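**Q** Have a look at these structures, which come just after this line.
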Structure I
Amino acid sequence: MIITTVTSEKELDEIHALNKASLKFNLSEEEKKQEGFVTWLYSPELLRQMHSLQPSIIAKDGDRVVGYALVTPREARAFHKDLETMITHTQDIPYKGLPLIAHNYYIMGQICIDKDYRGKGLFRLLYEKHKELYSGKYDMLVTEVSTNNKRSQAAHEKVGFVTINTYPDAEDEWNVVVWDWR
């Protein structure tokens, strides 16, 4: 098993396939409760645009992508509609005496582990790679977790994320979580 960054179109296609297989709309209620889920489908084109700004983190077993944690700089809001919505909803949330938008952070767009590889520590390893590669450039990592995704919320807390706000939008209700590296 290797944790690395995306370097090929094939890897972006494999992220897309794993993303699609884990979408909440493609899972039963029991699967969502037991395994967790992802909310948004990232098109191959959107993944390419995001990758052109900053490569995402992937877990590979041999030459196969079995997990990913998308790196999403705030500049991606220019072409990423869901990111624009998230930033709009979160930019004024107070964090350590300042609005969140005033802090030096990037967004983890989505994390997903292939069903056959869950429970093996990949979630933590993907996030540790985020910290290793990007803590010199950013002070913290921000993401959102559906309040219905208890498995994901618990996993994020175990890594070190702290919930700083909860808000509803047209899609779901979200916990805004921060992993502060300072």
Structure II
Amino acid sequence: MPALPTLEDGDLRLRPVSLPGDIEVAWSWYQDKQTLALSQRPGTEPLSRDRVARMYQYQVEHGDFYIIEVRDQRDGGLWRPIGDVMLAPDTLPIVIGDPSARRQGIGRRVLALLIARARQLGWPTLQAKEIWLYNVGSRRLFQSAGFVLAATGVDPGGQPYERYRLDLRPPD
């Protein structure tokens, strides 16, 4: 299997996850209640390092899994990790784990890089599998990128969600 490429957009990059090193960075994100509510479910207890390690291992094995980084001009232009994202045809979870990096348009830029990557890979569609109704920001993000509502449902915990799909095939 070829190595994943790093995807860049100026001062934003998606670099392939490095295990086990990135687990320590990510662990702090999965201690934050808001990150957990947006990425897991409301009321989710902070994740142990072992659980983050298992989650990361699964994502590496089932898709293109990246760390989201921004260039930090205050720190000499070094790359600072702020979240993670998995690209797979049937799921597209974007987690901005650093609360200071939210609501800055980073999710939109990440999504644009992932859509371009999926097109490069020749995928016919992309899907955002479960976006809970209360996560208005994520629903707006996917809608603004051209994703359309494909299904609704309720997860095993009783949380209603929407599923969005983007057709990547060129028009006839």
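Throughout, read-outs are computed from the coordinates displayed, never taken from laboratory work. What you are looking at is a predicted structure, and each value in this text was computed from that prediction instead of being measured. Cβ atoms are built from the backbone, for glycine too; each structure is taken alone.
**Q** When mean count of other Cβ atoms within 10 Å over residues 85-92 is calculated for each of the structures I, II, which structure yields the highest value?
**A** On the way: I: 15.8; II: 19.2.
That would be structure II.
**Q** To continue, here is another question. Hey, relative contact order in percent (Cα under 8 Å, 6 or more apart) derived from one of I, II reads 20; which structure? Show your work: numbers first, answer last.
**A** On the way: I: 20; II: 17.
Of the options listed, only I reproduces it.
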